Each structure stands twice: as structure tokens, then as C-alpha cells.
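A.B. asks: Some structures to go through are shown next.
Values in this text are rule-based calculations from the coordinates and carry no lab data. Just so you know, these numbers come straight off a predicted model, no measurement behind them. Cβ atoms are built from the backbone, for glycine too; each structure is taken alone.
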Structure P
Amino acid sequence: MTKLSSSEHFSVVASKEQICSELQGEVVILDIKSGAYYGLNQVGASVWNFIQSPKTVKEIQDAILAEYEVEAEVCKQDISTLLEDLAAKGLIEINNEASV
């Protein structure tokens, strides 16, 4: 599995193989291939909404730091964990090089 914490320049985008809906500030995602549902809290929903078009890990971190009161290192680790989890479930696509 790709370790996102090692590079802020990976490009991340939500997979097109899912359907999502926002409910009271949170996001529910249906993976079309597996039929599994996933839920994201408010911060996860912010990340999800942000990656509907390709973004670098650094851009995601900067957006969350601007929106929420969180320490930079905690933000970096939490986003890395979230993105790695979403990637493991096939809900996002990760590219080694950022889209420029």
C-alpha cells in the first residue's frame, strides 16, 4: 500500500465507481462494485468534497488546516490515514505525480 505520509505531492481523486450523498454535514458513500456503504464524519466529508477533482495531499492538508483548528502534524497523520483507508476500499485513486 502507498504511504501517503511520505509524499505530499501524490495526486488524489474520488473514484467514479461510487455514489455519495451528504446527510447533516456527513457523507455516505455507496461503492457500486461491492455494494458496501461507508460513512464519513464532518472532517472526512470536507476531504471527500474537496477531492471530487484531483488534489495533492498537500492541498488537502492545507484546506483542512484552514477550515479546522488542528495541529499540522495531527492533520497530516489523520489525512494520511483517511486517504490510505479510502484507497484500500477502492474509493479514491492515487497517482504518484501531482496533476499540474
Structure Q
Amino acid sequence: MSLLIAGSISAVLGLIGLIAWWKDLLILLKGAMPLAMLLGGILAIYVGFDDIQDKMREAQQQQDAKLDQAREEMEIVRAKAEQYKEELERLKENAKTNESV
């Protein structure tokens, strides 16, 4: 109950103060507006810069993943090429042995 009474008294005094010092409040708001805009602008720049860095990191990770995939495919192709070379050498040796017989 006491909290309700204290809140009511505070609201009434705040309303009276707002009416009595309206011009002073506007002066205070006028003075605070450039500061608020400056801080808001700095915050927006920071958030934008952070977003750009995140996008660059994501793009770099995608490129690294593609590069790793390409390397894996290259290794598979190299292994197959090596198998084909060995098979070709075996076939050449078999052809030589068949000719000499």
C-alpha cells in the first residue's frame, strides 16, 4: 500500500515538474540529441563493420571448403591415374611375353 502511495505522489510531482520546467526539459533534450546521434552512429558503424567481417569469414570458409573438396577429388584422380599406369605397364609386359612365346 505504501508503495502505491509513494508511486502516486512521485507521478504527481513528476507531472508538476514536467509542466513547470518544460522549457528546461526541451533544452536538455536539444543538448542530448547530438550526443545520442553520435553514439548511435558509432554503434551503427561498429555493427556494420562486424557484419562485413562475418560475411568475409563465411566466404573464406566456403572457399576453403571448396578448395579442400577439389584437393580430395584431385587425390582420387591421381590414385586412379596411378592404377591405370600400373595396369598399362602390366598389359605391356604381358604383350611382350606373349610375343616372345
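A.B. asks: Of the structures P, Q, report the one carrying the highest value of FRET efficiency 1/(1 + (r/R0)^6) of positions 25 and 49 (r between Cβ atoms, R0 = 25 Å, to 0.05). Walk me through the intermediate numbers first.
C.D. replies: Working: P: 1.00; Q: 0.10.
The maximum falls on structure P.
A.B. asks: Assuming 33, 29, 23 is Cα extents along the principal axes in Å as calculated from a single structure, say which of P, Q it is. Intermediate results must be reported in sequence, preceding the final value.
C.D. replies: Working: P: 33, 29, 23; Q: 120, 38, 9.
Answer for the origin of the read-out: P.
A.B. asks: Thinking of P, Q, which structure, once helix-only ellipticity at 222 nm (-39500 (n - 2.57) for each DSSP H run of 4 or more, over all residues; to 500) is computed, gives back -36500? All intermediate terms of the calculation are to be shown ahead of the outcome.
C.D. replies: On the way: P: -11500; Q: -36500.
Value -36500 for helix-only ellipticity at 222 nm (-39500 (n - 2.57) for each DSSP H run of 4 or more, over all residues; to 500) corresponds to Q out of P, Q.
A.B. asks: Now for a separate question. Work out distance in nm of label points 7 Å out along Cα→Cβ at positions 57 and 89 for each of structures P, Q, then name the structure with the largest result. If you can, show how the numbers build up before the last one.
C.D. replies: Numbers: P: 2.0; Q: 4.9.
The structure with the largest value is Q.
A.B. asks: P, Q: which one has FRET efficiency 1/(1 + (r/R0)^6) of positions 17 and 81 (r between Cβ atoms, R0 = 41 Å, to 0.05), as calculated, at 0.00?
C.D. replies: Details: P: 1.00; Q: 0.00.
Only structure Q yields this read-out.
A.B. asks: Name the one structure among P, Q that Cα extents along the principal axes in Å, for residues 9-64 alone of 65, 25, 8 was derived from. Present the calculation step by step, with values, prior to reporting the outcome.
C.D. replies: On the way: P: 31, 24, 12; Q: 65, 25, 8.
Going label by label, the one that fits is Q.
A.B. asks: Right, something else. For FRET efficiency 1/(1 + (r/R0)^6) of positions 33 and 73 (r between Cβ atoms, R0 = 35 Å, to 0.05), which structure out of P, Q has the highest calculated value? Could you put the intermediate results ahead of the total?
C.D. replies: Values: P: 0.50; Q: 0.05.
That would be structure P.
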